[in-house]
Structure P
Amino acid sequence: MAGADYREISAIARKRRAANISAYYQVPDIDLNTLPNNLTEYALKSGYYDPRELEILESDATKIVRNIADQQWTSLEVAKAFCKASAYAQAFTNCLTETLYQEALERAQSLDEHLARTGKPVGPLHGLPISLKDNFIVAPHPASIGLAAYANEPTTKDTVIVTILRDLGAVFYTKTTTPTAMMMAETVNNVWGETINPLHKALTPGGSSGGEGALLAFHASPIGIGTDIGGSVRIPAAWCHLYGLKPSFGRFPVAGSKPSIPGQEFILAVNGPMSRSLSSLKLYCSSILSDQVSPWLLEHKSLPIPWRHNIVQPPNRPLRIGFIGPHDNLVHVQPPVLRALTQTQSALSTSGHEIVPFAPTLHPIIIKNLIASFYDLGGTAITSLLEPHNEPVFPSMQGYTMAAKAELTVSQMRAKVIQRNKLQQAYLDAWNATADGNKPPMDAIIMAASPWAAPRLGGWQATPYVGYTGVANFLDFCACTFPVTFVDKEVDRAVDMREFEGRALSEMDGKIQADYDAEFYHGAPVSLQVMGKRLEEEKVLEIVEVVVSVLKEQGVR
């Protein structure tokens with residue numbers, strides 16, 4: 001397909017997707033203009049699913065694998081329910097790329113036969129449907145990553161983590177949309193089009209794992225796998241009211257997936273799980289990072305660190321939680337996000353945990369270096385794939401076009417590495433400086449995942465900000481999002497821009513605050529994130545569990 005126009009390539013890819021879906025499911029016609037903002041709620045009540053399917057779709061991963069192992073459900077009926085739901089999700093949100101229905105149903109049937117024959121599941125994920133961001137390779141299906149160059153190109157070898165998950169019992173049934181080259185925080189591209197947020201149809205589900213976010217929020221997947229280089233797991237997880245884990249590099253294998261910028265290791269891309277359930281994330285992590293699997297024997301960059309338990313010691317001790325807000329020295333959060341921060345801080349304090357204010361002094365220079373590195377290292381790599389197919393460049397990606405005109409020298413690259421290393425050490429020093437007398441440094445930081453609850457469709461193009469998530473990528477820290485509340489137009493009033501202009505930290509800050517409209521955003525999901533130091537994934541999830549429990553006890557929703 002080299003040299004073909006992107007429109008011709010797109011037509012072939014979309015026709016393939018439509019044919020693969022219609023071969024199994026005839027989805028009712030959808031007119032989004034006649035539907036309420038919350039498409040998920042509408043779909044679950046629409047009558048498209050029978051009661052048994054609804055029970056399956058509303059169950060988390062832990063319940064699914066338990067019920068299959070106990071033979072209350074079959075792998076096949078579970079797979080059928082999620083395949084059917086994914087077809088429905090596609091009609092509402094445009095979140096799918098490749099569908100793997102035939103493979104999924106055959107795989108599920110074979111798992112049922114194994115369980116009936118042996119009485120034992122093949123692994124801890126036996127029969128669990130798992131959806132995959134499009135860059136994960138399940139041969140021979142294409143992995144387009146939103147680029148015409150790859151949209152119809154067969155693949156030959158599965159991604160390492162796909163092989164691991166299959167051996168653990170997973171069932172793969174669909175792949176999901178990304179933005180162009182996975183380098184935008186809203187999911188739109190010239191091949192598949194735009195994906196929308198099923199919790200509020202006028203909003204984006206984020207990116208670059210936006211198709212995953214939409215599918216999960218639609219209840220059409222119990223757990224999905226995304227990737228994160230600047231927030232690409234956490235942004236869609238936050239905007240779709242999900243838990244999303246961005247691990248440090250080395251915890252989960254990355255080999256064999258389609259990269260956004262091949263050969264770039266200045267900012268390390270990682271993959272991690274996304275789900276409506278925190279327990280699903282824990283199941284995923286403990287299953288992969290076990291001595292039985294030993295992924296470090298399958299990929300040389302994976303670290304030999306099995307999943308650990310009960311990291312916070314002594315159990316139930318008061319936590320020392322750092323808080324960043326109402327801004328990161330570059331952009332203020334919008335009113336609903338500020339309310340989430342305030343309520344979370346208050347709930348933790350009331351429950352006996354210590355709040356440690358943490359000044360984001362280093363955030364502006366870190367974000368400046370992060371964004372520059374994407375453009376500098378991705379310019380030629382990305383534009384060389386767009387140009388042969390006449391693909392238009394989205395406004396937020398114009399920096400790649402500019403960077404392609406002047407690539408870095410070796411000396412400039414060395415200087416970037418030196419600056420990065422200095423900033424990483426300076427941030428760790430600032431973290432350690434929060435120790436107070438006999439008290440150790442803070443356990444983690446809670447901050448916004450973005451300044452928005454979730455932006456309107458297309459809105460991110462004018463204000464492409466990933467500062468709140470990108471810090472963790474630059475530092476190679478780990479972080480996990482967690483749902484808090486929803487925008488309430490009666491409570492989350494817009495700021496007075498006449499008063500705010502004097503407090504604006506940047507031009508982008510002013511634009512983001514001016515964009516907020518309480519009436520328009522009413523009902524949008526609001527989430528935050530917990531950030532821990534490098535390789536503290538277990539501790540981060542334990543802290544998220546504490547925070548979510550406290551919020552529930554305090555009645556925050």
Structure Q
Amino acid sequence: MDSRTMHTHTCGELRRADIGQEVTLCGWVWHRRDHGGLIFVDLRDRAGVTQVSFDPEHSGGSAFHVAETIRPEWPVRVRGVVRQRPEGMSNPKLATGNIEVLVSQIDVLNTSRTPPFQIEDHVETSEDVRLRYRYLDLRRPKMMANLRLRSDFTFAIREALHGREFMEVETPALFKSTPEGARDFLVPSRTQPGHFYALPQSPQLLKQLLMVGGVERYYQVAKCFRDEDLRADRQPEFTQVDVEMSFVDQDDVMGALEDVLADAFSRVGVTMACPLRRISYWDAMDTYGTDKPDTRYAMELHDVTQLFSASKFKLFSGAAATKGQFVKAINAKGAGTWPRAQIDKLADVAAGFGAKGLAWIAFREDGSINSPIVKFFSDDEMCALRAEMGVEHGDLVMFAVADRLAADQILGGMRSHMANALGVERAGHDFLWVVDFPLFHWDADSKRCASEHQPFTQPDEDQLDLLESDPLAVGSHTYDFVMDGYEAGGGGMRIHDAKLQMRILKLLGFTEKRAQEQFGFLMEALGFGAPPMGGFALGLDRVCMLLTGSDSIREVMAFPKTSSGSDLMSDAPSEVSSAQLKEVSLRLL
């Protein structure tokens with residue numbers, strides 16, 4: 001063989017046009033089929049699969065004998081001639097399915113132990129086993145395709161930003177601990193005992209300093225770290241596409257981002273029609289029960305408070321007579337046919353979203369009505385409810401009684417649950433902006449205001465006089481990018497005035513001393529002519545999860561952690577020696 005090249009083609013690129021050409025391929029033995037006088041092997045690499053065949057009359061005794069001995073996941077190199085597959089033997093599921101390579105020579109590059117699971121897309125094994133042997137799991141075509149799409153999308157968004165004069169700037173991975181809503185990962189300093197770095201939760205403060213420094217258009221594909229509880233779309237380390245701009249207003253930033261995102265999505269075959277819809281925070285909450293709505297299906301929330309203002313059902317009429325209390329409802333079409341016992345179980349689901357109970361009315365297909373509360377309603381009330389909710393036979397109307405936000409959140413949770421339970425179709429991708437978030441929300445644990453986004457967000461200038469007197473009424477210049485019912489990115493305009501920044505920090509419970517200790521460097525920088533600035537961070541892992549149709553961001557990360565934050569492959573986190581602890585002036589309790 002030619003020692004200058006290991007292979008001439010990948011296992012995914014040969015086509016009819018290559019018939020008659022002598023080629024060399026490298027890959028792993030995937031499937032091997034011995035038909036007596038003929039042996040067929042599916043050879044797999046990162047690019048695809050090619051069928052190679054061994055015929056003792058053409059392959060020679062040596063190659064055929066080796067083919068009899070090879071086993072799954074052995075890496076091999078083959079040389080042979082591309083030929084048309086026999087009539088009726090094509091495989092339309094493969095890009096290379098019209099051809100095969102008749103092998104004249106094979107080299108075994110290594111052997112392999114029997115893998116702990118089959119290297120197949122629909123492998124029936126636990127996720128823990130897959131993560132323990134992640135390097136084998138990555139060989140599966142689906143996992144390789146996921147990583148390829150992630151690579152392509154990351155490259156596309158880099159090109160889109162670079163082409164629009166954004167400058168890529170790397171920010172430190174070792175920085176000051178400035179908690180932004182989650183716990184920091186701390187790194188002890190060996191040279192300064194008792195002092196610690198923190199791994200960045202985001203480059204937020206650093207990119208604002210870049211704006212002060214005159215960069216004007218910044219981006220970074222940034223690794224971020226948050227020591228928080230995990231779930232399917234969250235990991236302790238994650239990647240975001242971080243963007244910041246100077247001398248802009250909110251429309252400038254959102255317009256630039258739409259342009260960039262539409263360009264990047266188009267390069268991976270997804271159309272994002274611009275301009276995107278904009279839904280205000282409270283419209284999203286009141287209509288869909290969430291600030292990250294999936295609008296590919298209906299089941300919208302309705303305020304039915306006034307329909308029952310004079311009702312004999314005291315729970316509803318009492319709410320109508322109480323300031324700040326609401327009766328809201330959704331219609332789950334098709335669930336009215338469920339058995340009573342199945343409907344009763346929905347109360348437990350609703351409790352998980354904060355409900356103290358779940359009132360419901362099932363409109364059966366035969367025209368009858370089943371409900372423990374319907375006896376309290378007049379004919380007029382039922383008629384008004386049917387009209388408001390668009391009731392048909394087979395519908396299930398569910399109610400929540402609470403304050404505005406709580407009622408929205410309860411029914412938003414039930415809307416999502418029922419869509420999944422009913423198998424509601426959600427075809428294609430759904431993109432929109434949710435804008436105009438409140439600046440603060442009330443934190444019941446700390447009994448004070450907390451930032452809805454982060455403490456550096458620009459308040460609504462027309463409401464600055466309400467900051468101290470009614471802070472929960474103050475809006476902000478914020479915008480979240482929502483994709484398929486997930487918050488795929490978020491951003492806002494930044495405070496660029498040091499006095500206003502201190503004012504906000506004090507409202508969040510900071511003393512002036514503590515604010516200076518944690519954020520003094522930022523406020524000092526803001527005093528040197530900081531420009532108006534705004535930015536955005538796109539959750540790269542989450543977007544790639546949605547683009548690939550995966551259920552978890554672990555499916556688009558090469559080496560993710562488990563839900564407990566463990567790396568089963570390397571057994572991290574692990575203990576360290578007493579000598580290592582001593583070097584950084586630490587000891588374990």
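Just so you know, all these numbers are worked out from the coordinates, no wet-lab data involved. Please read all numbers here as calculations on a predicted model, not as lab measurements. Cβ atoms are built from the backbone, for glycine too; each structure is taken alone.
Looking at structures P, Q, which one was mean projected area of the Cα convex hull in nm² calculated from, given that it came out as 36.7? Checking each candidate, the match is Q. Calculated for structures P, Q, mean count of other Cβ atoms within 10 Å over residues 502-509 is largest in Q.
From P, Q, which structure was FRET efficiency 1/(1 + (r/R0)^6) of positions 102 and 222 (r between Cβ atoms, R0 = 25 Å, to 0.05) = 0.00 calculated on? For FRET efficiency 1/(1 + (r/R0)^6) of positions 102 and 222 (r between Cβ atoms, R0 = 25 Å, to 0.05), the value 0.00 is produced by structure Q.
Where does the value 12.0 come from, among P, Q, when mean count of other Cβ atoms within 10 Å over residues 366-373 is the thing being computed? It traces back to Q. Source structure of the calculated read-out (Rg and Dmax of the Cα atoms in Å, for residues 238-293 alone, 13.8, 35) within P, Q: Q. Matching task: 39, 25, 15 is the computed value of semi-axes √(5λ) of the Cα gyration tensor in Å, for residues 166-317 alone. Pick the structure from P, Q. Among P, Q, the structure yielding 39, 25, 15 for semi-axes √(5λ) of the Cα gyration tensor in Å, for residues 166-317 alone is Q. Among the shown structures P, Q, from which was the value -8500 of helix-only ellipticity at 222 nm (-39500 (n - 2.57) for each DSSP H run of 4 or more, over all residues; to 500) calculated? Going through each structure in turn, the value belongs to Q.
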